[in-house]
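No value in this document is a laboratory result; all are computed from the given coordinates. Being a predicted model, the structure only gives us computed values, none of them experimental. Cβ atoms are built from the backbone, for glycine too; each structure is taken alone.
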Structure P
Amino acid sequence: MIYLEDGEVSKLLENKWDQIIESIESAFVDPTADMVPKVYLKAGNAGDYRAMPAALGGYAALKWIGVFPNNPKGDNPMGKKLPTTIGTLILNDRFTGLPLLAMDCTTLTAYRTAATSAIAAKYCAPEAEGFAFIGCGLQAKYHIEAYEAIFSHTKMDIQLYDKNEKTQKDLFNWLGSQNLCRAWGRNKSVKEAVKDAHIITTLTPSTEAYLDIFDIPNNCHINAVGADAVGKRELMTNVIDGAADIICDDSVQAKHSGELQYSEWPYLDIKSLYDVIKHHDTMQLERGLSVFDSTGVAIEDIAIATLIYQLYYEKNNT
């Protein structure tokens, strides 16, 4: 069985945002799709492992990924930098079990996470121009590129905040080298960064809530991405309680390990991303604050994995 290293996956997906987004959006409403909520296994160094099985069309897949926020970013005894997320996805024929392809999950996960946020933003804030990013690591770059694919009709105004000033400065300088936005700025606080935002994207490993509804503009949308495990959170309870619309990629996961683990969710009207995509012509999203509680689901992984599989064989059979 062929194994694709992360660099090979990156090359196959480079400049393919339209295909990536279309693949994932279609997978959410594909009647052949099937999955179960991710399974967690605690690990050392404040990390955990996650098993994510899914099926789509003629394929089945398992993503086995470790998430370790405290991994060293510089030299370490292993002699190399270690990313926060490390994992492998195995793609099989759904009907025979035949293994078809295995691939590194690092870049795959970054792409699918950003693409799913962009899909939610497309339906919840289609006229957005102002974007705030809380957390300026590598995932923010993927999100900015994904948003640009959706909001290419306008030049984005992007505001940044990160507790790590170097990380914030590096992303600010990267934006200056790209043709992705009409304006961009660095900020000294979350409140300053989000004050004019139409879309706020939270991308931190925080275990303490920091985004307050009193700092958020009316009629904005939040893509809450950082809380994807028990104990992690970014939004104060008043944000969820005050939201006109709450959307989840998977409500079971969100209640277990997303922002909804901190809310009295039996009393909330929760919509699925499936419904937002499938019934957007008839579904009426309320005017006001909307929140997408993104925990990451296996359908996203198998959608991008099958795209990688197709791109790989197109490249090697032409």
Structure Q
Amino acid sequence: MQDVKDFDIKKGTTVAELTRQMMQSGGFTAKKLADGIDIVKQMTADKNCVNFLSFPADIVATGTRGVLRDMLKEKMFDVVVTTCGTLDHDLARSYKKYLHGSFEMDDAQLHKKGINRLGNVLVPNESYGIIIEDKMREFLKKMHKEKKTNMASYELIWELGKMIGKKDSILYWAWKNKIPVVVPGITDGGVGYQIWQFSQNHDFRVNIMRDETLLSDVVWNAKRTGALIVGGGISKHHVLWWAQFHKGLDYAVYITTAVEYDGSLSGARTREAISWGKIKGKARHVTVEGDATIILPIIFSALK
């Protein structure tokens, strides 16, 4: 049994020192976050561990995009599983600006002005639908001309990252470092819609079965597996689904704001996944409740 110790934060206190104090504080989410940081440190330092990063698209509309980008730039994770909106926001923000707003703005007035609200982030039409349509038509025509017409989602995304070619892009660093980004719901967004539309009069297909083959090969050949899972939905489930074929993750950190009493996957804690064999009973695991736009920058800073 350890004593609960008070925080002692002074001018110049480092993130590493703050993390150590969170661990000693014994206090609620602070200690869970410190545990999560320690687990991510261990799994990313484990050379025999294949590490997954899973996250939803909304945080890519915020400055947290920079944290996700740098995690791939520094090769902290081996495989990413996310949603189509990540492609949308990363592509759009590579060329256009999103703006600050507030949760209390008049949405009817915003709609009249051609501005979409994502929480307290404003996304003008020209910064989203219009630029995605323009760039995807350009990119898809180029792929088709090069006879790249039947690709897995991760192969298509590498092509997008290469053509975006901008160092502030998540997809650029996925391509540069050959980190597969798998999008199981590839048609659920602006990029996916443009792919579908292009396929109506061109021989062009996304072969999602090739994504599953990649994930199968990765999981079956791994000695150990770990995952940092932000939020829920299809990206969270897809990582856990494949983890069961490895007899469960060896390391798991969830970040969520969802509740568990409604039975949702988004709110399910790590312990529930143990019952399904998706996380090992002896795994290091923790669920950290909180906003990823706060927690992810702290985790990344602590790993530096």
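What to note about this one:
- Comparison of P, Q by distance in nm of label points 7 Å out along Cα→Cβ at positions 98 and 226 - largest value held by: P
- Between structures P, Q, the calculation of distance in nm of label points 7 Å out along Cα→Cβ at positions 2 and 130 yields its largest number for Q.
- With relative contact order in percent (Cα under 8 Å, 6 or more apart) derived as 22, matching label from P, Q: Q
- Structure (P, Q) behind the derived value -14500 of helix-only ellipticity at 222 nm (-39500 (n - 2.57) for each DSSP H run of 4 or more, over all residues; to 500): Q
- Each of P, Q could give semi-axes √(5λ) of the Cα gyration tensor in Å, for residues 90-233 alone, but the derived value 28, 18, 16 comes from P.
- Taking FRET efficiency 1/(1 + (r/R0)^6) of positions 162 and 218 (r between Cβ atoms, R0 = 25 Å, to 0.05) as the criterion, the largest value within structures P, Q is that of Q.
- Of the structures P, Q, the one that 53, 49, 42 was derived from, the read-out being Cα extents along the principal axes in Å: P
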